[in-house]
Structures are given as structure tokens and as C-alpha cells.
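Take a look at the structures below.
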Structure P
């Protein structure tokens, strides 16, 4: 039995979609009613990191776990891993972050992920670490302004990021869960090229067949927009991450998807083509 946490999330739902139909799968969510659209043949179960009983129940009979946590600064990983070991889980595939490998990265989010990786390595269970660069799907945050006035606004629009299609992260994760030879491995994951926000805007413009315009945000503007959604410590971490990108820290392209999946990583153009309806005005 495989347990997929974060099953309604960007990567978790893709893991559920890609796992072979003959593999027993359980999908965990704090709100299992939301799982209907992504379940397939999986079993739905409620699991809340703040509710140890629900997590213990979700882990019953589970051999392998796809682990996603997102509440920065919380001990969700530690509590889950202790419960998983107690339940007899053998292997955990965890989504971490590419920044963990960058010695210059010392923001709150990266420090938290480093601690979580150390917890997994010390857990006594077999492990596989996925370290993706930024998700291509993050550009869905531009959809409203593109639909409304054909404008994309972002910080440091000329800085490049070797972002990755979440479907590729999921496929590497599924292979790690269902094939031999992936335990004890760290997989850095990127797309096939490093692109700036301005270049991504140009791709979207070509696909939509309409002009789109890019506007650079000033740091103060970006900080204000982030502050409307996140607490100050997280805003500071995101701003520091953007500064590292401006300095060129996120341009490295890895061949991991090719090596693990036997095909090249999907391009941003492919991702945008497959999600184009999100950017089309009603």
C-alpha cells in the first residue's frame, strides 16, 4: 500500500493520476471530500498533521509514502515520520526543494527543508529526496491579469529559473515509489532550460495569439503583494529567494528527468500549451 499525502495539491494529484492502476493507493487529505476529482482507484482517507490519530489511521498497512508538507516552520515532518516508523512504513519519498543544495541559501524556507531532510535521513526508514526547482504552475498566478488586461507583473522579470513541470516531479516520485533502485537517492529536478518571467510571458503570448505585456514590479510592490498573502517571515524568505534568482542561482539545468524517466523534461511551452485555458478570457 502506498500513501500519498497532499493528495489534492499540485504534485500529489499528479502522483495519483500516474500511479499504475494495479498498485494499491491511499490518498490523504485534511478534507477528503475534495479528493473525488483526483482519486481514480485510490482510497480516500482523512489525515491532518495536527491530529495524530487521523495520521496513524491513514498509515495503517502502508509500506511506502509520498510525503509533501507545506506549513513552513511547523514540525509536520517530524510528527509524521515518527508515526510512519511506528506504523512499519518502509520507504518515504519526500518533496523537498532545490535550494537545499545551495550553500548561499539561508532563508527560512530553505532552513526548514534542510531540517526536514535530516529528520527523514535519521528516521530509520528508507528514503528518496526530490529537490525540484520552482513549479511551472506558479505562473497560473498571472492568469487573472492576463485575462483582464493582457499584462504580467513580476519581480526581477529578466532573471532566469530552470522551473519544472509538476507532472515531471510526480513521475519521478511514482518511479521512486514503484521501482527498485531509488532508495538513498537525492534527485535534483529542473526543466530543460532556464527562462525568465518575461520569456515565459512571450511563450504565453505566442500560444494565445494575442499580445501580452510584461511589467517589472519594484521590490516594495512585490513585498506588499506578498504581504497580503503571507506572514512577514515568509515574505522575507521569498524576497531573499528572488534576490538569489536575480544573482543567477537558479539557472542550472539537471538531466534527472531524462535519467529516471527515459525522456526529456517537459518545456514551459508544453506546460503552457496544456494549461492554456486558464489564461483565456471567458
Structure Q
């Protein structure tokens, strides 16, 4: 058996202590199990996020839907809204290891005081074990990834008084604002997300447009509503008649002849 000198014993003790410290430090530096989802939205807009989980890859376990309900962020967006949501990446339910698979997003905005006076549109973030490189969202050095979209209000009339109602239409865009196909969307792999921030950035189009074609006529001051057969005609298509127009009721109760300014300039 080799003889160990006092000096060698000291080195061994130091080496063991260093290994323990390194092991402890390594544990402390483990990646977090969360990432932040946030949004940069137009004024008076809010998002709702529902996070859906599935069994991790290679797991044979399953969890009943009633035991695997999606956590929802900002479901009371009219009363309280927080732009930052902390999303868990891996969770365990009923002993089954689960991973985040997708975030279903609602983009909401109220345009009037009545409960039904709001528009809603969808967006999505998907999370996979693996993705093709060109399909993955990218992160800045600061750990932030941004995907983009543009929303536009579409207006129409409804009911016996031809009251204005609005529909929210949102499309994906690139960073420069060029419209793309589909709704706002991004995708990431599981190993991209720990400790990072994913941001949805939405702009609002400057102008509104009719929700249904051939029902309004564009004029210098805005839009006039075609009369149709009569005021009771709920469809009221123009069918080339650009002389007979009807009044309509704004969200605030005003009876108007032109949208969106209510009355023509000079009248």
C-alpha cells in the first residue's frame, strides 16, 4: 500500500471539498422550470392564456381531463389584467410527469359598455420536444423572443335598429408589419424556454372596414349603409344601388348616417 505524505493528504482533502462545492453549485445552477409569457397590445386590449399539458415523451401514464385542467391566466381580463404570466414547463399530476404542449391565446377588447360589446380573436404558441430549425422561434441575447400580429376592427349592423357591432380580426405579421397567413403564432422546443421570455406584439390597424361585402358604400367622409329592400331588410345588400342609404345606431346610442363620424362634414 503506497504511503501518502501529509502534503498529499491536504491536497486530497482540498480536492474533495472542491468537488462538493462544484456539485452544490451545479445543482444551484439548474435551469428553472418556468418561462414568462407577456404581450405588448394596443390600448384597452388584453389576452387570456390557457396552458395545456400532455404526458412527457416516453411516459406511459395518462391523466383524465378532469385532473389535467389547463391553468388560465387573465380569465377576468375585464376586472384585472396582468401582462406577465409565469408558465410552468413541467408539472406532475396524479403521479404522471407532464410537459407544456401549447398555449391557446385569446385577444380581447371591449368597444362598448354592454357585456356583449367586445371582440375576440385567437393566437397560439406550440411547444414540442423537437422542431425543424426554421420553425423555431429565436431568442435575443437578453433571452426574449417576439412574435407579431395586427388586429383590425370589422363593423356591421345587426337587429331591428341596425345597431353597430364589431368583429375583431387578427393576422400574423412579420417584424416589419407585413401581413402573413394565419393567426399570430410561434413555436418553441422545451429546451429553449427555461428562464426565457416569449412576447406577443400586436398592433391595431388605423382604419376599420366592413365585415360583410356589398353592404356599405365608401364615401369621402367614411361609409354609408345601403338601405336594401327596406329598413327591416337585415341583409340589406347594395346590389348596385348607391343612392338609397339608411340610418344606423352607434354603440353609444346615437342615430347616424355615416360611419365612423356619425354625420357628414358640414352637416
### Query
Here P(r) over Cα pairs in 5 Å bins from 0, in percent was calculated and came to 1, 5, 10, 12, 11, 11, 9, 8, 7, 6, 6, 4, 3, 2, 1, 1, 1, 1, 1, 1, 0, 0, 0; which of the structures P, Q was it taken from?
Q
## Note on the structure
Candidates P, Q; log10 I(q)/I(0) by the Debye sum over Cα atoms at q = 0.09, 0.16 Å⁻¹, for residues 63-182 alone computed = -0.39, -1.05; producing structure is Q
### Summary
Re helix-only ellipticity at 222 nm (-39500 (n - 2.57) for each DSSP H run of 4 or more, over all residues; to 500): value -3000 computed from one entry in P, Q; matching entry is structure Q
### Query
Out of P, Q, which one gives 12.2 for mean count of other Cβ atoms within 10 Å over residues 127-134 as computed from the coordinates?
Q
### Task
Using Cα extents along the principal axes in Å, for residues 95-246 alone as the calculated read-out, with 62, 39, 26 as its value, let me know the right label among P, Q.
Q
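No lab work stands behind these numbers, since they all come straight from the coordinates. All values derive from a computational prediction rather than experimental measurement. Cβ atoms are built from the backbone, for glycine too; each structure is taken alone.
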